[in-house]
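Heads up, there are several structures right after this.
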Structure P
């Protein structure tokens, strides 16, 4: 799990292995991650874009950038939240993800709301 606050924007991530969409014998491991973005600050802010760094268990990294999340650019007033689920395939049973959401507040400078690293792992693979 990951839980980070940047300038009043809290991002909580809960990863989950999806065995029914994985094929370990073919080095295909599928992970979902559930994200909650909550505006705990005092200013409305809009998510403009995302940036992810995905690293597999052998240290290979891939960067993903794009507008919004799941086709949306949510605008969050103070106290509001937005939730979504996305997914990531890996060729190893363990990996990590981290990144940021580019946020634009109504009355201030744009900033990167950080997403702390979280582990993608097949259950019981590490102990």
Structure Q
């Protein structure tokens, strides 16, 4: 499972190591960076992921952004309160790739914010899963 953390929306995807593929789930709303934790609890219980990959937002030069601090807090909360294994994975350009994928599939009408967020979570998860395909 992966999350693309954002202050207003959190993209979610689920995937598997066998095929190194992922699919988007419905993005979650957040208020000032605080998600509805019950929704996350429900997703974790339903999907029972071995690992939760959280996209780590970095600048192109690898330095951290202000949102990076919030993402690390989100990841720490997941680990402590839900007992899941967390992996932070570089998410640079994931939104660009997600937007391109959605545009290719459905043109401008497919470019809906919560769809972009969850497609970004797909990009993050598939990028992480590629490590295991060798």
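All of the numbers you see were taken from the coordinates with simple rules; none came from a lab. Computed from a predicted model, the values in this text were never measured in an experiment. Cβ atoms are built from the backbone, for glycine too; each structure is taken alone.
Out of P, Q, which one gives 31 for relative contact order in percent (Cα under 8 Å, 6 or more apart) as computed from the coordinates? Could you put the intermediate results ahead of the total?
On the way: P: 31; Q: 36.
Computed on structure P.
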Suppose you compute helix-only ellipticity at 222 nm (-39500 (n - 2.57) for each DSSP H run of 4 or more, over all residues; to 500) for every structure in P, Q: which one lands on 0?
P
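Figure out for me which of the structures P, Q the number 1.4 belongs to, where distance in nm of label points 7 Å out along Cα→Cβ at positions 53 and 85 was derived from the coordinates. Walk me through the numbers before you get to the answer.
On the way: P: 2.8; Q: 1.4.
Value 1.4 for distance in nm of label points 7 Å out along Cα→Cβ at positions 53 and 85 corresponds to Q out of P, Q.
In terms of distance in nm of label points 7 Å out along Cα→Cβ at positions 13 and 101, which of structures P, Q is highest?
For this comparison of distance in nm of label points 7 Å out along Cα→Cβ at positions 13 and 101, the top structure is P.
Identify which of structures P, Q gives the largest calculated value of Cα Rg over 2.2 N^0.38 Å. Write down the numbers at each step before the final one.
Details: P: 1.11; Q: 0.98.
Checked P, Q; max of Cα Rg over 2.2 N^0.38 Å sits with P.
Can you spot which of P, Q the value 2.2 was calculated from, given it is distance in nm of label points 7 Å out along Cα→Cβ at positions 29 and 45? If you can, show how the numbers build up before the last one.
Numbers: P: 3.2; Q: 2.2.
Only structure Q yields this read-out.
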